[in-house]
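**Student:** Alright, structures below, take your time with them.
Readers should treat all values here as calculations from the given coordinates under stated rules, not as data from a laboratory. None of these values were measured; they are calculated from a predicted model. Cβ atoms are built from the backbone, for glycine too; each structure is taken alone.
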Structure 1
Amino acid sequence: MSTKAAKKSHSVYVVELRQSVWTESKKFRAANPRYKGLSTCLYVGMTSLKPKERLEKHLTGAKSKKGIKISSKFVEKYGMYLRPSLYEHFNPLTRERAYQLEKDLTDSLRKRGFAVWSN
């Protein structure tokens, strides 16, 4: 019996955020209680698009066909650019693996001293 291999159509990605997210957002600070202010603020996400395309949707405040906002308010307001050195080596991924890696990468980056937001 053969099993169909899961399609690797997803990616994780990391966006560098302006440092002002730390001073302007209580919610962001609350998600990063161990952050010492010595490193960068980041956003970690997953997508079925190319990371550059997904970043553009965040930065423009994109909405779905049903009018539902599909961009992160943190990336829309504070996003600067992608950080490929932090994610490129993981991609491409299955949807399930990307979902799990988004969480794992968020935890790993926090342990490395970054302040991180993910959904």
Structure 2
Amino acid sequence: MALLYGWFHASDHQIISSTADQSVYSVDHGLFLPGSYNWTSAALVTAAPPVPEPLFAQHCQTDQIAEASAKLASISDETIAEAMSSVPVEWGVADSDLIALGEYLSQRRDILTSAISSTKGP
């Protein structure tokens, strides 16, 4: 969750936890982009650089962050493009905004994973 929230620039941290097995689930991702529900291509450009979300990262070990970073790095531009192309037309999101969102996620993936790999050391 530390990388997911940082990758998207989430501004609303809603989680559900289970005391039975100590699981934590992230829910309600409506406010996961700059501009929240009303995000625009212009709002994406104004986002601060991605970093692991401190609220979650403080509970992670370095190797856990590195493992999550490797998984994030494996999400290809093609996979991001497929996700953008699967947005229903009924949602009313312009193609230009979907393209901008795909580019936003691709760039932030690269920035975030590069920053994490450069802090791992030799």
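**Student:** Computing distance in nm of label points 7 Å out along Cα→Cβ at positions 40 and 96 gives 1.1 for which of 1, 2?
**Tutor:** The read-out was computed on structure 2.
**Student:** From which structure (1, 2) was helix-only ellipticity at 222 nm (-39500 (n - 2.57) for each DSSP H run of 4 or more, over all residues; to 500) calculated, if the value obtained is -15000? Could you put the intermediate results ahead of the total?
**Tutor:** Working: 1: -9500; 2: -15000.
For helix-only ellipticity at 222 nm (-39500 (n - 2.57) for each DSSP H run of 4 or more, over all residues; to 500), the value -15000 is produced by structure 2.
**Student:** Moving on to the next point. Which structure, out of 1, 2, was Rg/Rh (Cα atoms, Kirkwood Rh) calculated from, if the result is 0.98?
**Tutor:** Clearly, the read-out refers to 2.
**Student:** Between structures 1, 2, where is mean count of other Cβ atoms within 10 Å over residues 8-15 highest?
**Tutor:** Answer by largest value of mean count of other Cβ atoms within 10 Å over residues 8-15: 1.
**Student:** Here relative contact order in percent (Cα under 8 Å, 6 or more apart) has been calculated and equals 30, so which of 1, 2 was it run on?
**Tutor:** Label of the source structure: 2.
**Student:** Tell me which of 1, 2 gives 1.9 when you compute distance in nm of label points 7 Å out along Cα→Cβ at positions 56 and 88.
**Tutor:** Details: 1: 1.9; 2: 2.6.
Here the read-out was taken from 1.
**Student:** If distance in nm of label points 7 Å out along Cα→Cβ at positions 48 and 72 comes out at 2.0 when worked out from the coordinates, which of 1, 2 was used?
**Tutor:** 1
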